[in-house]
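Values in this text are rule-based calculations from the coordinates and carry no lab data. All figures in this text were calculated on a predicted structure; none of them were measured in a lab. Cβ atoms are built from the backbone, for glycine too; each structure is taken alone.
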Structure P
Amino acid sequence: MSTLRIERTATGRIAAGAMRLGSTFGLAILLAALIVLFTILAPDTFLTAFTFQSLLNSRSINALLALAVMLPLATNNYDLSAAAILGLAQVLANGLQTQENLSWPVVVVVILLIGAAVGFINGVLVTRLRINSFIATLGTGSLLLGFNQWYTGGQQIIGQLPDSFTALSSNIPVVGIPAPVAYVLVLGIVLWLALDFLPIGRHFYVIGDNPRAAQLLGIATGRHVTLAFCLSGLIAAFAGIILQAQLRVGQSTVGQEFLLPAFTGALLGATSINPGRANVWGTLLAVAVLGVAVAGLSQLGAPFFVEPIFNGGMLLLAVGLAVYAQHRRETSTAG
């Protein structure tokens, strides 16, 4: 009997270890599997420098916006205005230069301040007026969308942008990677250090796990939540600036299509690397999984509507896994 018990214990430990490994590195394993799969199915087109160059360049905006919405998520709040901030920023980045004749460094500063200001307003609505973050940011996002359409008149804004501005999205000399990828990596490292090694990150996570406990510990909950929204607005505005450097045309319709992939990346990322918490590397892995999957399916001839279907399905999966993980934590705590 003792031998049988030892075998069962060993088997249980192996299974538990495999589950922890899968939950921690599941997205990385899935990403590698997708690359191998699409390389086999589309050997002539998928595993090429052009595919990965275009994938990195196009998905960098998704990654920036996913990192933006990840910060309020760490405090258990939602920023549905992030995509509208991005859309307004990319329009203003063109209009303020070509229509108002402002220099691009000034335009960048103005747009970043607008993004941070919108985030501050969101924080005040949520922390001071006690409006649910879903409703508050949905409202501010709709207001920004309306302002965007008023500013553009529903038309494209076209004008000659300086080369020094469009160079913000060009390849970095010597290194040879798109500049937006470098922005994502630098921002990711900064946020990772802040969230995992500095008090601000611990405060964000405590607030997200238990706001009442955060207050008892003396954490300024309202100030930290407002800061999370300000940073989210700032990053979203920066993403809009880089998007305009890529597009070179201001379009009032651009922005909202980035919202679903951003939240899918942030929520799905919370199931990996540091399961149960919004985290940087899980978010970036999730964005990479979504990008590789959509690119591979497109090369295999999938129709254009596959991307929103895939993103929506992955979002539901991410939420389902998050609810399951929360239930398991509550059950283990109660036990």
Structure Q
Amino acid sequence: MKLVKFCMIILLSSVMLMSTDVLPSWNDGKVKKDIITYITATSTKNSPNFIPLEDRIVVFDNDGTLWSEQPVYFQFFFAIDKVKSLASEHTGWKTAEPFKSVLNNDMKGILKSGKEGLLKLINASHAGMDVETFENEVRAWIKNAKHPTKHHLYTDLIFQPMMELITYLKANDFKVYIVSGGGLDFMRAFIPEVYGIPKEHIIGSSGKAHYVDGKIIKDPEIYFIDDKETKPLGIYYHIGKRPVAAFGNSDGDLEMMLYTQANQKHKTFQLYIHHTDEKREWAYDRKSHMGKLDKGLDYAKKHNWTIVDMKKDWKVVYPFEMEQ
């Protein structure tokens, strides 16, 4: 009887959710149904898959999962602008990579440096700065800087469907964390305001720092790169519990998703964003220099993870499309 009752609850909840459309930017189909079914099943008390409030932990990658990441991670553009503004004070940058490529406007050279190069740019260009000043600089930049080809503010290039998903999860008492390869201090400057996720729920890459006279001062060396196998470590150190759901878009997120899948206590959910929309966003996967999705895509298909086909599953990509 309990199972029958629960099935009725799932059916009624699905009908209600679809009628109120908690995910209005998602097209009806398997992906939307998978999301609603999972959240309903794990947040309904009579469900055999009910997850207690204290264990409802979900993790999201940021770049390529919650906003765009092409042609390079957006934090790269911030670092590029900063390095150029400080170049006259650092003559050694003319011959040292990735600074040399930045000053020569060599995007291919910049791309070769990857996430580690990004952190080098960020840390070196802000060494000696206290973290509050750095945060203010990021906030000032992100309020005015525009993407070179989309010609929109970077914060306009967040994914509307994923913002709705975060809202839906939070409405059902899931604790949402960002677990990203992006810079921790960079993300802390805008994510609370743009995504509605507090600073203490952000895990990211970071540089070394030291304390002096009441301030935290940024050092030029890298401390922690939050990518691939280190993402589970970041979750372990920061949260102390295995997530029940994980959302990503690249091979760099695979270990985080496998770590989530290995949760033996609760039903889990893994979702990959597959960038397939060359007109509204970009189309890329296995050979991309940013957000490469190869091994993870094969694993997801083989193990029946939920895969979002951006072109097929999303009515709109960005919030500003809703106004058009």
If Rg and Dmax of the Cα atoms in Å computes to 20.5, 75, which of P, Q did it come from? Q
To test your reading of the models, identify which of P, Q gives -12500 for helix-only ellipticity at 222 nm (-39500 (n - 2.57) for each DSSP H run of 4 or more, over all residues; to 500) when calculated. Q
Can you rank P, Q by FRET efficiency 1/(1 + (r/R0)^6) of positions 156 and 284 (r between Cβ atoms, R0 = 30 Å, to 0.05) and just name the one with the largest value? Q
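For the read-out relative contact order in percent (Cα under 8 Å, 6 or more apart), a value of 32 was computed from one structure; give its label from P, Q.
Working: P: 32; Q: 22.
Computing relative contact order in percent (Cα under 8 Å, 6 or more apart) on every structure in P, Q gives 32 only for P.
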Hey, FRET efficiency 1/(1 + (r/R0)^6) of positions 100 and 204 (r between Cβ atoms, R0 = 41 Å, to 0.05) derived from one of P, Q reads 0.65; which structure? P
